[in-house]
1. Which one of 1, 2 has Rg and Dmax of the Cα atoms in Å, as calculated from the coordinates, equal to 19.2, 61?
2. For Rg and Dmax of the Cα atoms in Å, for residues 122-177 alone, the calculated result is 21.3, 52, so let me know which of 1, 2 that is.
3. With relative contact order in percent (Cα under 8 Å, 6 or more apart) coming out at 13, pick the structure among 1, 2 it was computed from.
4. helix-only ellipticity at 222 nm (-39500 (n - 2.57) for each DSSP H run of 4 or more, over all residues; to 500) computed as -9000: which structure among 1, 2?
Structure 1
Amino acid sequence: MPRYILSMKDQLHNFLTSYTTYAKQLPPVQVMASVPSSGGKQDPDILAANASSAALMLSDIPWGGPIGVIRIGRISGQFVVNPSMEELSISDLNLVYACTRDKPLMIDVQAPEISEKDLEAALRLAHPEAVKYLDPQIRLAAKAGKQKKEYKLSMVSEKTFEKIQNLANEPIEAVFTDPTYGKFERGEALEKITQDVKRALKEGLKILPKTVDTLRKQVVRRRIISEGLRVDGRCLDKVRPLYCEAGNLPVLHGSAIFSRGDTQVSVFIFH
């Protein structure tokens with residue numbers, strides 16, 4: 001298994017700030033977890049994720065929680081639940097797993113090499129361990145939580161949804177099967193589809209963009225599961241095109257550029 005180069009803390013930050021954004025299509029919610037002090041023995045990121053869930057449980061914000069987050073390490077072939085910083089430094093596995101009671105929400109793995117069998121065993125251990133954080137949050141919310149706000153969600157009738165589906169499905173399929181589209185071109189094409197559907201319906205729907213986005217997700221999900229293809233047409237085990245160059249800006253003391261698909265990073269050293 002290739003080593004993931006994304007920062008674990010970036011992954012946890014993305015998880016904390018995005019999960020509540022999409023839950024039940026309510027207004028976006030961002031949770032900022034600050035650590036005033038730490039003993040240094042444990043990385044506070046796992047505690048911060050669970051604390052963020054508890055904070056939302058106590059708040060008046062409706063959402064689909066609670067969630068539990070756990071870290072699994074492996075030392076000398078033995079799995080370790082929530083390893084210390086010292087243990088993590090000698091662990092050949094760094095798995096962060098987040099879930100509800102019955103479903104996984106986020107899986108992030110760092111490992112120089114691990115078999116599918118061992119990773120599956122780690123995941124099977126992670127779920128029940130993460131679930132242990134749920135009931136304490138539920139009890140805390142029952143004791144000290146605020147009454148949740150009520151939101152009237154805008155719903156699309158089955159008849160209207162069918163109309164939107166008939167208008168949008170084929171163009172969306174075309175966008176995701178055209179290899180000439182890049183990330184930004186796909187975004188522009190999907191926005192055009194939304195506007196075309198709006199004109200065809202001859203009525204204003206506040207939730208039309210989300211309805212079209214629901215259809216987009218269905219197309220993407222079907223292509224991944226049925227055809228084994230990513231959004232840009234790549235197979236699931238194929239990375240985006242890579243490019244790197246050192247000394248690309250000779251006037252500087254040091255420089256380098258790294259690109260992976262549409263993602264590009266430049267590094268400069270000067271004195």
Structure 2
Amino acid sequence: MSSLTISVTAWSAWAPGLNTPEHWQQWAAGQRAIGGEEKPSVAEIPAMLRRRLSPLGKMALATAMPLLASRADTPCVLVSRHGDLTRTLGLLNDLAHQQELSPTHFSLSVHNAIGGLLSITRKDPSNVTALACGLEDVSTGLMEAQAILQEQASLRQRGLLPTGNDESREPATNEVLCVIYDEPVPAVYAHTRESNQPILPHYPYAVAFLLTQGATDSRRYHLQVLPPAADSPALSPSERAAPPINEPQAISLLRWMLTAHPPSELLLPGTRNTWQWSQVQS
């Protein structure tokens with residue numbers, strides 16, 4: 001077993017019908033639902049780059065950019081189970097029909113392309129990590145972000161990381177952004193099943209968490225990695241949150257974090273592990 005503690009300074013999220021923090025607070029309280037035909041706004045991204053973004057990329061950057069607006073030199077971890085599968089499927093169809101591939105579409109179909117566009121948009125050369133973690137995306141993504149955060153703190157202590165030199169933005173601090181995003185798979189995969197359930201997610205979404213080391217205004221959470229199907233005998237069922245089976249785990253974690261009086265812990269099931277989340281009391 002292993003465990004770690006993370007500090008979340010800020011968060012951002014987008015899903016159809018939920019595009020402000022107030023909307024998400026209402027959703028967590030059961031007063032609002034995910035649904036609708038809304039598209040994320042990326043008006044702050046230059047038009048030339050905006051044209052390169054697929055709906056998945058717009059969703060990810062619309063969630064990431066507000067948390068990075070006044071920050072420089074911030075490493076990012078971008079987590080997507082399927083990546084830009086719609087664009088990739090289009091390329092596969094072109095190959096099947098013996099058509100030439102678009103170099104632009106090909107370069108933008110790779111898993112780290114959205115992270116690259118985020119880096120270009122911000123003119124930030126900081127490290128960008130792209131992960132594909134299956135159903136356990138949020139826990140593994142935040143674990144990766146925390147590992148980068150600890151490495152970054154060590155490098156800064158040794159004077160091996162630069163500080164921000166843009167006077168319009170804050171100096172570099174010990175922060176890492178983690179963005180989890182996905183969209184429904186194309187219709188060709190509609191009959192594919194996993195554990196007798198349709199492939200998740202059933203709606204597009206993006207969730208971002210800004211992790212900071214040593215911040216006094218952050219909320220701290222403890223993540224413990226347990227064996228599969230592990231339980232906490234010290235807690236009653238009312239003290240333990242069980243997420244819906246048809247809900248992305250990033251959405252389940254955000255719901256638990258935003259709930260006014262949440263259960264003491266949240267258990268997220270995995271293939272090889274159970275991810276146990278609890279809030280560290282001040």
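1. Details: 1: 22.5, 66; 2: 19.2, 61.
The read-out was computed on structure 2.
2. 1
3. 1
4. Values: 1: -14000; 2: -9000.
Computed on structure 2.
Read the figures in this text as sums done on the coordinates, not as results from a lab. All values derive from a computational prediction rather than experimental measurement.
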